[in-house]
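Any read-out appearing in this document is the output of simple, stated calculations on the displayed coordinates, not a laboratory observation. This structure is a prediction, so every number in the text was calculated from the model and none was measured. Cβ atoms are built from the backbone, for glycine too; each structure is taken alone.
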Structure I
Amino acid sequence: MAKTKMDHEKQGRDHPRIPDLKNKFLKGELDRREFLRTTTLLGLTAAAAYSFVDTFSTDLPDLISSAEAATPKKGGTIRAAMQVQDMSDPATYDWVEKSNVSRQMVEYLTITGADNVTRPYLAEKWVPSDDLKTWTFHLRKGVMFGNGEELTADDVIFNIKRWLDPNTGSSMVGMLNTMLKAEDGKDKDGKPIKVKRMIEGSAEKVDKYTVRIRLSSPDLSIPEKMYHYPAAIVHRSFAEKGANIAQNPDLGTGPYTLTEYKVGEKAVLKRRGGGFKYWGEDPLLDEIHYIDTGQDAAASLAALASGQVDTIYTLDLTLLGAAQTMPGIKVHEVTTAQTGVMRIQSGKAPYNDIRVRQAMQLAADNEQMLKTAHQGRGQVAENHHVCACQPDYAPLPKIKRNVGKAKQLLADAGHGGGLNITCNVGNTNGQWETDQVVVLKQNLAEAGINLNVNVMPAAQYWEVWDKADFSLTVWTHRPLGTMLLGVAYRTGVPWNEAKYASKEFDDLLTQAESTVDMDERHKVMAKVEKRIQDDAIMIQPYFRSVMTAASDKVKGLGVHPTNYHQWNKVWIDS
């Protein structure tokens, strides 16, 4: 009798690809980081994976020292300076700050730590089929929402269908592309367009605590995608109750509830009462207060220095020196795939001529932009938005700056007498954004391109971020390059601000997602990166190191590369 694709689950054995990964690790063909990440995605427990590499870790990766972990104290309040934004609908979040408030109330099927290892969370385990086209998630039993109802497969199915509904507008569409098909539809003006809709039967309730996801092609990173910050699991009554988690905090399973909330001012979270029994280990803090100090980075640091807050969301580069000299203040830094992408919409003149876009890239000095605009803190990038800190990154031959060739390309394109263009920038994440574009202005001037730097208020920038021909947009970290590229550049996805559409790119990206063997994946990713680099749709000069600062009485803080606040183990040494 033929075996089914899920036989390894029925027989209680590991996924058939795990033994090969173990052998490659022992032979030195696979590094520790990639072994841990890949085997856990394939269903091996984090404890078993760490044990195999002689490193033990069963807790969430808080990056805390053993001294700090030795005597944690329960109770107390942490006060954090961070923008308090509208956070009504987690499925449509476009800022990490929104999720940092709500993630204390609503949780995820999985959790990816700062060590890039994805662990079970609301799902106690997952089992991929041999061909990675079917994923079975087994939910924890006894997980309760704040409204007193138990989390079941019905809730998960509700969330998946809602994420993939084109009317929702969730960026999860870019993550779960292999659950979608393109159908004929119409835009808001009635013009015919292709609309991506969920394939019938791609999300199935197996039983009360089991959900099965079916994909049109293999995808190794499904568990990681379930921790994308818009993928929070809300109660199935969420839509009928107004689709607003701030007004209905009991529709989450987290240990905290929202007691005060005003956009632009404050959000106060307190441990749930009323006999609520949290499914996991109780967090140490009694309360978490987010205080909005505005977009003035100096105001946030001043609030920290004066003791009004205990930590800040991010430390602006211009204030790094000051923070390092403040008594009782500790600076935390981590290398990430966070970046500022100066993307180009190639469908509009003069950018519809690839020679113009290529000339811009050749005239740009990415290394100078990193050194000048970001004090050299980060990694030089290659205009394809995949970072060397991501395990699927494939190094490409370095392209040297060539102003002479840039001038020739412009002349061939009919702009030998010069070219005037504009780049929008909103300083949504700091002054480094404008500084980066100013360096680019100087670079392009050498090739005969006059760049106007259009500095806009942050709020105004976000009104047009996906409409302007040429803009700098800040993108946050994702564990994998494929995850980021799927959200930002796959044809027709909501966050594709460059309006990029390449079937070759889409097909290569899908192939990369489905390739488990890292050597083979690197070969595909080299083609993915080269395709987007050759199409010259961006100047993406560097990946940023990000920093935060906190009072030294805050213990167990750590820094997640995506700035996620995983604070269940944070405590205050008062």
Structure II
Amino acid sequence: MSTAETKLAIVTLVSSETGVSFDELLTWFETPKQAGHGDLAFPCFRLSKTLRKAPPQIADDLWHTLFSSALPVGVSGVKAIGGYLNFTFETGSVIAEALKRVLMEGASYGSNSSGAGQTVVLEFSSVNIAKPFGIAHLRSTIIGAALNRMYQKLGYRTISINHLGDWGTQFGNLIAAYKRWGSEYTFSGNPINDLYALYVRFHGVAKDDPTFEQQGRDEFRKLEQGEIENLVLWQRFIDYSMQDFKRVYGLLNVEFDHLTGESFYRDKMDAVIRELENKHLLTQSEGATIVDLSVYDLTPCLIKRSDESTLYATRDLTALLYRKQAFNFNKILYVVGTAQKLHFQQFFRVAELMGYDWVKDEAVHVDFGWVKFAGEMMSTRAGKVIFFDDVLERAQSLAREIITRENPDVANVDWTAEKVAVAAIVFTQLKVRRNKDVNFIWEEALSFKGETGPYLQYTHARLSSLIQKYGKTLPDLGADFGLLGEEEKEVIKLFELYEAKITRCAEEYETLILADYLLELASAFNSYWQRIRIITDDVELTRTRMQMAFATRIIIADGLRLLGIEPLERM
């Protein structure tokens, strides 16, 4: 009997004794937090209220009633520990089943079809045109791309959208600045820096000259009205920006299905505004057109300014309704920082007031905290904004130092340093619960030891070196898995958790679940490796242990790729 079948038999027994439905009980079981407590745990505290007993008493009663005289097939022991009933599976069945499945399925291990027939739209990154790629958009990009890959692994149809900030008053400002000072900039080599310099210069002058801000508003109004000169300039700014963004996305292993920014909806907003009018949702306030949300304890949602120009809410509301019609999604996720929480509450509420009740269940703001750099303020070209290139350059320099010190024989040091730097930056974002701030400490993030992306890459590289040293074809399903025992079981039983961890990430929009799992697996294998020689004079034992090493590398490599990190062969 497989461990999966054994678990179902245990659930059936507990269900018959407690009266709790089989399906509900199945979700209650968990993996013990301490390795010595077995392979499967039933938390009895969930029954305290109905049975009116303390969890330890419930666990003891269930043990006496169901398991004191006879054990289910495949179970070697049952113990009541605290408020838990803990089960230990027979070593042979755990190892053989879990190990063979990984070896047979390879990189597809952990996949399932739970999302078949369902569509998830993910909006993430949403960078601003004419500005260098900043840290503010980095975390959105990394979290969104990781979730996108996980949903695909679970069989969902995913649609990834980069909702570019390519429309709005800021483009009127930039056009006004370009018309005044554009001839002073070359726009060659690194045009994004020249665009940003114009942007900063505009705001510097506008502080002392309010009329300049009015010029910006005037230029944006011309842009909305389709004036050719402004449209040509605007398109040039987009082209310059996309050249740079594509380079950054390449470094981060990120791709999008659609690059449809705010401008895509400029000819679709009028219909939405008319619908708002027809449903009597619009009112006037100080010349602006709003939806009054005071009854919901929310500030007004601005639809149009007094000069008739549109705002973020208008465009996002239009985009939401368009995407529902175009993609017929089951869920739409907006991976955007916590600072925008009010904005999403407002336009989600407006959509509900328009009669689109599906918004309540299908539209989700996947918010996240800030990124901080501990112990120092990074110097930046603008003095306020931290750019991705500044962070990457610093991380790559430190990674190069570490690599040349730890392994001076590594070829392609610069390429390897870049991959390690990206791993450090990405993993630091993903291993923290998303609604918490990230505290980026350079030396910790880049360490080959501890809870870091480079540590996982280093483990993968060590496994690759071991496999190369072994020199025989892998996987080898003819190996005698009966030679493996309790030491190997502590590693192999973690294999069975992989799929469930990915599923939880998708359900909770939390990448740290997978990040923590990969660290646990790598730590368990490295601890085993320190105690046990894998390649020995015993040919058959070596052959079998190498299957476990190979399977561990399969999972770590796949998990790293889901997170957007390159598994390295050498470092």
Structure III
Amino acid sequence: MADPKALRGADPGAPILEVQDLGIALPSGGDRTTAVQKVSFTVGRGEIVCLVGESGSGKSVIAQGVMGLLPKQLPVVAGRILLQGEDITHAPLSRLRELRATRMGMIFQEPMTALNPVMTCGDQIDEVLREHTQLSAGERREKVLGIVREVLLPDPERMVASYPHQLSGGQRQRIMIAMALVLDPVLLIADEPTTALDVTTQAQILKLVLDLQRRHGTGVLFITHDFGVVAEIAHRVAVLRLGDLVELGPKDEVLRRPGHDYTKMLMASVPTLRTEARLADASAPLVLTVKSLAKTYDDKSWFGKRRTVHAAKDVNFEIRRGQTLGIVGESGSGKSTVARCVVRLVDPTGGSVRLGSDEIATLSPGALRPLRRRVQIVFQDPYRSLNPRRTVGEAMIEGPMNYGLGRDAALAKARELLKLVRMDESAMARYPHQFSGGQRQRICIARALMMEPELLIADEAVSALDVSVQAQVLKLFDEIRTRLHIAMLFITHDLRVASQVCDMLAVMSKGEVVEYGPAHRIFNAPQHAYTQALFAAAPGRDFAFGA
């Protein structure tokens, strides 16, 4: 086995990570035999290599293979993984434990599940030092505070004493970065570390990773399906498709002049910040009118202190038939609260919500029931939205039958709507787990349309989808709006997505609408400082994909 000290002083021009003809098997009975096959690439000192591809392409499997975190059902069956020249492909667990944190660290996608909820953040960073160093308690304390300061967390003393649930998503991700970098590893693996974050928080985390990487000369293997992020940080890009490495090269070459058909398809699917006006009928009848909408919560702590949270405050907008209004903003801005007030999944504290000529904000549940079919919602996670024990057909006909439609008529309507969303009618007899994420979302859209709604609400309905599937579903939403001439309320934190489908735009911050008007006007010339900051933070905003 190579001497770690010797490796630390290895040739600075040599790759930190070498993946050579890597093959990782899948359990028998699947649609393919390997998760990845014959994959080769390197990561150099101070270099950021982005692994991109759709779900199931093998990105995260490669990362887990490098870290030695693969389950027994996914064995490495071919090739080698070299860390600074040391073959760690089949290294014993004891050796892998020595290498983790000291020479390679990993940032996971969801810090709340990666962090221990019953340990303070400081103790979790300190645990890394206790396991891998001989430092005294006082020295470890100083190092913990030092790395917390380096990842730019405010009030380090409070941060190290806090539990994960007491921090925001961006702060938790910074704690994860601190844990990964506290021992100055030569390789950092980041597995979708910004996917769940708001655009401004995402920009901060990306800048932090870049700054730390430059300062420490760390090699970074960055896994993402967000091509805006790739455009922002990558030196080289590796494109994976169903376990095959189909393209590898410098960022500008791959993103601007892709060679492989699959890469070209991905680049064509990346939504652009469209700035031309979308024609909408200004004389069309009003479907939804929201005036002075408010929603407050009384938050009572364990110590008896009360505070009032204004989730929505004095919100005003309207949507006409055949028009799409987008609401954009960060987590906690009030977007989803407004949507849930409109559909009456939560009761507004004040204000007016008119569906056509009917006031629904103050109706009792009994009086509201006849109106519910007129407003339908498509949620972010289609798997959680569908009953896993019911077939697609049964899920689709339940609503109309509850409102008096006969079973045969409901089944015929379900078949018709599945065709509209480009699904085969054979899907009627299958269960949700038998479909991909994009297919499940199409089914949820068809189910919502079964009620012939006047207003369709999409709450982050494409944020969990791959870029190519996202493009298909966005096109589908636009076709449905045009063909059925229904009003749509589109909730998203992705400005590129909003620009594809929205006629009007409302920008929310801290429960209030800070800017409202035609989408093309706001995208071309945002007036409010918050809107300007939101647009400026969008990764890869000015990058020309596939140009």
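Some observations on this one:
- Among I, II, III, structure where mean projected area of the Cα convex hull in nm², for residues 312-351 alone as derived comes to 3.2: III
- Here distance in nm of label points 7 Å out along Cα→Cβ at positions 80 and 440 was derived from just one of the structures I, II, III, and that gives 4.1; the source is III.
- Read-out distance in nm of label points 7 Å out along Cα→Cβ at positions 24 and 360, computed value 2.3, structure in I, II, III: II
- Of the structures I, II, III, the one that 73, 70, 57 was derived from, the read-out being Cα extents along the principal axes in Å: I
- Read-out helix-only ellipticity at 222 nm (-39500 (n - 2.57) for each DSSP H run of 4 or more, over all residues; to 500), computed value -17000, structure in I, II, III: II
- Label whose coordinates, when P(r) over Cα pairs in 10 Å bins from 0, in percent, for residues 128-167 alone is calculated, return 29, 50, 21, 0 (choices I, II, III): III
- Ranking I, II, III by distance in nm of label points 7 Å out along Cα→Cβ at positions 136 and 336, the structure that comes out highest: III
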